Structure I
Amino acid sequence: MRAPDFWQRRRDWRSLLLSPAATAYGWAARCRARTAQPWTATVPVICIGNLVAGGAGKTPVALSIMAMLQRQGIAAHFLTRGHGGKLTGPVRVDPGAHGAADVGDEPLLLAEAAPTWVAGDRVAGARAAIAAGAKAIIMDDGFQNPSLAKNLSLIVVDGGYGFGNGLLLPAGPLRETVAEGLAHAQAVVLIGEDRTGAAAQVGNALPILRARLTPAPESDPGGTDLSGRRVLAFAGIGRPEKFFESLREAGAEIAESKPFPDHHPYGAAEIDAILQQARDAGLLPVTTRKDWVRLPPGRRDGIAVLDIALTWQDEAALTALLTGLFTAEQGDA
């Protein structure tokens, strides 16, 4: 789905109309959390979550933390629900055998970096990962899922979107109130320029780890330099505008842009039309890595990919959180 525009406005008649449903949603979520009996894993569980529906940048954060753990020699595995995939798991993702229709797009990206498990039942997924040798688990979602106890929870916030209009679904984008979310997390990761005052809303409740997304040096599978190129940009992510901004930062000139809903399943005819439009206008078609894995395999040739990298403003602060987590584990042992 694509987030409705009124989710970003404080006062809107549609939010008012939906406020009773939002109240019911919040009540149901709180009841679920209160009655849950979380299972505690035998290895540290790190949860990368967000408070709003749609993308905030969880996957780049999860990949960055995985790289940090790998540099420390910690054999961590990813655990995710696999949004958009038909397999409920637990199943270990095999990029050579699974497609986005099987496990979703994000698990395919995660599996390129480390063992990745898709499981609708997070406890079953965690058990499978531990049985396969995981010494830590990184959840790329599941912040509001109370079934599995977390040792460290990070709330990812898109600086350009913040917490939207501050209202619960469906009146706004929030899965739980900001105060409730902050109460069961250890830090906030604020990505990009804070254009909505999110940091002020967090206040002194939690440490804020600032980071930014930048175009990676290897911008696409073919190594295409996008600087100065006229492109037709398309993306089906939480906020396609973020991708378009990254393209401009990479020096590309966006002649045409096509936003799609998050996790959009591209059809062959749809991609053929995009490729034809790009050829007719002399443009280079370009998309995100997350979109690229959802393209029909026979329609990927000629489509460039802009890869991104996450840069931490103070990586030492994050390192301290992780070090404390594993130091505590060793002390308990």
Structure II
Amino acid sequence: MRKLRLLLFPFSIIYYVVTLLRNRLYNSDILSSKKYDLPIICVGNLSVGGTGKSPMTEYIIRLLVNDSNVATLSRGYGRHTKGYRDVSPSDPVRKVGDEPLQFAQKFKELSVAVCEDRQLGIETLLTKENKPDIILLDDAFQHRKVEAGFNVLLTAYGDLYCDDYLLPAGNLREPKSGAKRAQVIVVTKCPDTLTIDEEREIKNKLDLSVSQKLFFSKITYDAQVFSTKGGVQLNSLKTKKVTLVTGIANPSLFVQHIALQGVSFTHKQYKDHHNFSKNELEELEELECILTTEKDYVRLRPMLKKVKLFYLPIKIELIKDAALFDAMIYNCVREEKR
């Protein structure tokens, strides 16, 4: 891996120059970002996948959706369509993408849309009769044509952006200096054993500006797994021949959690947003019991009819200072609505 990184490093230098120049053009207003007259909150990262954007977006949805008309706008990664599209709970995943469909199925009161052009997406949402008064941009930190009022930047514990390299030698989409645009940085997927000394060390490594706030979060798992027939206790799967099926960027914590519950399983791992082939689906149908992530369940459920298919819900939990984080979100919304 080290030799491969060295071979790719010259291309990362070119990528660095291009992305740095682009950011400087936006920072100098030579390239313009459009600001809208409503609260826009962006959840994103510097790296390619695996930081927990969907659970964080859901966390913010839960904060706001009962008191406001909230919409989410995503690119709809992996969909086979282009342009703007409203997402309904019954849409096929190939037309809207797995994460937007998950939002639409989970939050009935939420407006969900996909559009690779975030300006077009926002402007189309604002023409709706029931137009939103808050828009959450999912995975749009690098889409600088839109100026979000509040940026939440995620970085995973054990894989901090400050320790990574730019594409293609590493996984960063833009230089580390881009993190300065975020009001809040959240270190996700932290272990329960995280110490104050570790927190201090991470804060020093990230080199935050005075105005930025740092939070630490962890993934929590439901005690139940769910299928079309409802929920059952996770430990009830101990008597079954379970196959863990994952198509996410980094399934290691998910796999580790299932193992710690005493469930025996084999693991079929696919790449993030994997499009399952006919042969792969036929192989999966022959299994006794599949346990998967909620995002993968959204894709697999319409395609698998015979096999017992379950998913395990997850949530993000702020380890401390949750009230401060929530207050920053609420304050952003109040200020932007003025």
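Since every read-out is calculated from the coordinates, none of them should be taken as a lab result. Treat the numbers as computed from the prediction; the structure is a model and nothing was measured. Cβ atoms are built from the backbone, for glycine too; each structure is taken alone.
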> Which one of I, II has distance in nm of label points 7 Å out along Cα→Cβ at positions 94 and 302, as calculated from the coordinates, equal to 0.9?
Replying inline: II
> When distance in nm of label points 7 Å out along Cα→Cβ at positions 30 and 262 is calculated for each of the structures I, II, which structure yields the highest value?
Replying inline: II
> Where does the value 21.6 come from, among I, II, when mean count of other Cβ atoms within 10 Å over residues 166-173 is the thing being computed?
Replying inline: I
> Looking at structures I, II, which one was distance in nm of label points 7 Å out along Cα→Cβ at positions 110 and 310 calculated from, given that it came out as 1.2?
Replying inline: I
> If we compute FRET efficiency 1/(1 + (r/R0)^6) of positions 174 and 198 (r between Cβ atoms, R0 = 30 Å, to 0.05) for structures I, II, which one ends up with the highest value?
Replying inline: I
>> When distance in nm of label points 7 Å out along Cα→Cβ at positions 270 and 286 is compared over structures I, II, which one is greatest?
In response: I
>> As an exercise: Rg and Dmax of the Cα atoms in Å, for residues 126-293 alone, calculated from one structure in I, II, equals 19.2, 54. Which structure is it?
In response: I
